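Pasting the structures here.
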Structure P
Amino acid sequence: MADLTAFLDIAIKGWFDAFIVFVRVGAMVAILPAFGERSIPERIRLVIALAFTMVVYPALIGTFPSEPPSLFALLLFVLAEAIAGLLLGLSLRLFVMALQIAGTLIGQSTSLSQIFGGSASDAQPAMGHILLIGGLALAVMLGIHIRAAELIILSYEVIPAGKFASSTDTYMWGVSHIGRVFSLSFSLAAPFVIGSLIYNVALGVINRAMPQLMVAFVGAPAITFGGILLFFVTAPLLLQVWQNEFIKVLANPFEVQ
């Protein structure tokens, strides 16, 4: 009976530690690119979170308190772990949002924002949907599941178990990441924005020179064809630029620029 009691104590402690890991992992997986998409059923995402927990937990044995805390302390512990997981997932999700922002800018610049806008779970221009799917495919090919497991394990050195992240550090990190994402989004959409500017200036000059010409009927097919052709040519290059930035954030997600 004494041996059985000792075994039960170890088992209870192990289940508590696994639950704490699952809280951080589950919060991260909820918004993790490719694994946390809205198109994936909740049950599948739950299984993915459990699988990540089984991978990560053995590397974190001995990281948590020796005894389960009181109820109030446990609630604070769980809240801190959930916030830490959301911050980790957000550090990667922001770079997927960069593709969506770039797709919206491209759609608006080429007057194609309403074509097939509702084909995805999130209403967005068709060009943004293509960039998003391409980016998610690249993320999986880059081994985001391996990087995510490494990120969770290493995150306990930056944000210890049960501790809230520093508000100052979180603020600086968030501003840096958001600025970096918007800069990347505009860089991806820059060829289309510049092309749209040239097109509208040329259209204005033509309209000024020949007021009787219906420039809208002439220009609409031109901007549509030009936008599709430019997207066909530049999409691989845009995804390559995004991939390089995503590799950098995977290598150092806590970097503040």
Structure Q
Amino acid sequence: MKIADLITWFEEWANPAWCESWDNCGWQVEPGILQESARVLVCLTPTLAVMEEAIWQNANLIFAHHPLIFHPPKSFRRGEAIAEMVRLAFTHNIGIYTAHTNFDQVQDGTADVLAQILELQEVKPIVPTVADLGYGRVGVLAPSLTLQDLLTVIQKRLNPPDLIFYPTNYLQQKISRVAVLGGSGASYISAVVKTGAQVYLTADCKFHQFQESRDRGLILVDAGHYATERPACDRLAQKFISLNLDWVQLSQQDEDFRQFVAAR
């Protein structure tokens, strides 16, 4: 399949027109590869390490969730990460394409995959947008789990380096309704409360957002940005494999940019 055909297929599923106004979805760098057979490296974040991996693997397309360029750069200078990415992309004829907030909304996108990992049922978007899609997912645990058991499931299935949750002394509380949103989802707390969810799994939550959740009776669980979005990249790579492309791989150089000191 040519790269142009792959992008057409993808955009029929996750329309870049659904991208938020502040976002930057679609081509980040297109060095003239549309008619080449697709050799795709899928990643969460396009970094120099991922670019080096693409060069080594002879890939011609880096398909990323996070945009390479969020804000219009004022200059490109040697030694700067974005400038080096662009230089290497043109030097080695490797395109960089991003699916961000459009991918967040669709079936088998970031939130939907989280809901599947937790085996939620009767799933609906937290905030509907278009065509019955939307941001986040909320659904039912059947059978219900204790909070302690749910936290164990999250830890085992997402494998975050750390798991932060609103502290409660009642870990045996039964949980039957859970909301999820991959990446930075704390701004959706009010919307989650309206869904009747008891637990909200997301990432990048601040101190006072935990306070807000506590005050509103919502158990907030922060599993980290990487752990909550990387699974959808894996799913996307599997979809690409099913299209019988020349070559597809999930990046092995994607990074979780946080490290934690082990507790003593």
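Where a number appears in this text, it was derived from the coordinates with a stated rule and is not lab data. What you see is a predicted model, and the numbers here were worked out from it, not measured in a lab. Cβ atoms are built from the backbone, for glycine too; each structure is taken alone.
Check the numbers for FRET efficiency 1/(1 + (r/R0)^6) of positions 93 and 125 (r between Cβ atoms, R0 = 25 Å, to 0.05) across P, Q and tell me which is largest.
Comparing P, Q, the top value of FRET efficiency 1/(1 + (r/R0)^6) of positions 93 and 125 (r between Cβ atoms, R0 = 25 Å, to 0.05) belongs to P.
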(request) Given a value of -27000 for helix-only ellipticity at 222 nm (-39500 (n - 2.57) for each DSSP H run of 4 or more, over all residues; to 500), point me to the structure among P, Q it was derived from. (result) P
(message) For distance in nm of label points 7 Å out along Cα→Cβ at positions 45 and 149, which structure out of P, Q has the highest calculated value?
(response) Q
